[in-house]
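*Asks:* Below: a set of structures, written as structure tokens.
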Structure I
Amino acid sequence: MNFIIRLLVTAAVAYGLAHFLSGVHIPNFKDAIIFALVLAVLNAIIKPILVLLTLPITILTLGLFLFVINAIIILLADKAMDGVKIDGFMWALIFSLILSVISSALQGLLTEKD
């Protein structure tokens, strides 16, 4: 149940951000849900490999390179889908930062405390 809530929150935030950021294009909510699902799969499989491979530069930049990895994951999700279009790396970076902050805040409010 927690996964479904996180997926729907991420999809809703991504769909909402597409209306505010001119470089992010998500035409409908169905594509936003599929985009959130693709992001979840990429974050589970590809992101740990990228983090491990880029560990020295991540340490050197005091963790700031993780923002670049998040933008790369967003661009990979864009390439994996036909309906979603991100206009470039900077838009992916801005989108990933705002998506992470808002999604984390909303998921913190919506999930039940143990």
Structure II
Amino acid sequence: MNGFRVLLTVILTCVVTYTLPVIANHGLFSLLPVFFGDMLAMGWPGQFNLDFLGFLVLSALWTAWRSEFSVNGLVLGVLALFLGAPFLTTYLLILSYRSAGNVAVMLLGERRGGRIQNAD
């Protein structure tokens, strides 16, 4: 679990370190026109963006599902969709500590993960 936490921390640090100067140089609100403009151009940057969007949607759905589509889960899902890796790495770090390293509980939630744990 410690190796996973280190990986999450490295990803979070790298993405935030890269993102802050990009926002400073290009602004936050130029993201969407560039993101979707690349997809409309039908080149490799657009293909990458479409692929990445798929991962964002899957991350958002998993986040909402893990919280059983509660109001909090839906809010977290929206955050996952729009904040990407910084959100997901932070969320997984928090869950890794809250679950005391129990991967089933971390990934499935208390009710589902606890059921698997009790089945052993």
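*Asks:* A value of -28500 was computed for helix-only ellipticity at 222 nm (-39500 (n - 2.57) for each DSSP H run of 4 or more, over all residues; to 500); which of I, II is the source structure?
*Replies:* Derived from II, not from the others.
*Asks:* Continuing with this model, one more query. On relative contact order in percent (Cα under 8 Å, 6 or more apart), which of the structures labelled I, II is highest?
*Replies:* I
*Asks:* By the measure mean count of other Cβ atoms within 10 Å over residues 8-15, tell me the structure among I, II with the highest figure.
*Replies:* Answer by largest value of mean count of other Cβ atoms within 10 Å over residues 8-15: I.
*Asks:* Then there's this: If distance in nm of label points 7 Å out along Cα→Cβ at positions 56 and 72 comes out at 1.5 when worked out from the coordinates, which of I, II was used?
*Replies:* Structure I accounts for this read-out.
*Asks:* One of I, II was used to compute Cα Rg over 2.2 N^0.38 Å, and the result was 1.23. Which label is that?
*Replies:* Source structure for this number: II.
*Asks:* Follow-up question, since we're still on this one. Identify which of structures I, II gives the largest calculated value of distance in nm of label points 7 Å out along Cα→Cβ at positions 24 and 104.
*Replies:* Ranking I, II on distance in nm of label points 7 Å out along Cα→Cβ at positions 24 and 104, first place is II.
No lab work stands behind these numbers, since they all come straight from the coordinates. Treat the numbers as computed from the prediction; the structure is a model and nothing was measured. Cβ atoms are built from the backbone, for glycine too; each structure is taken alone.
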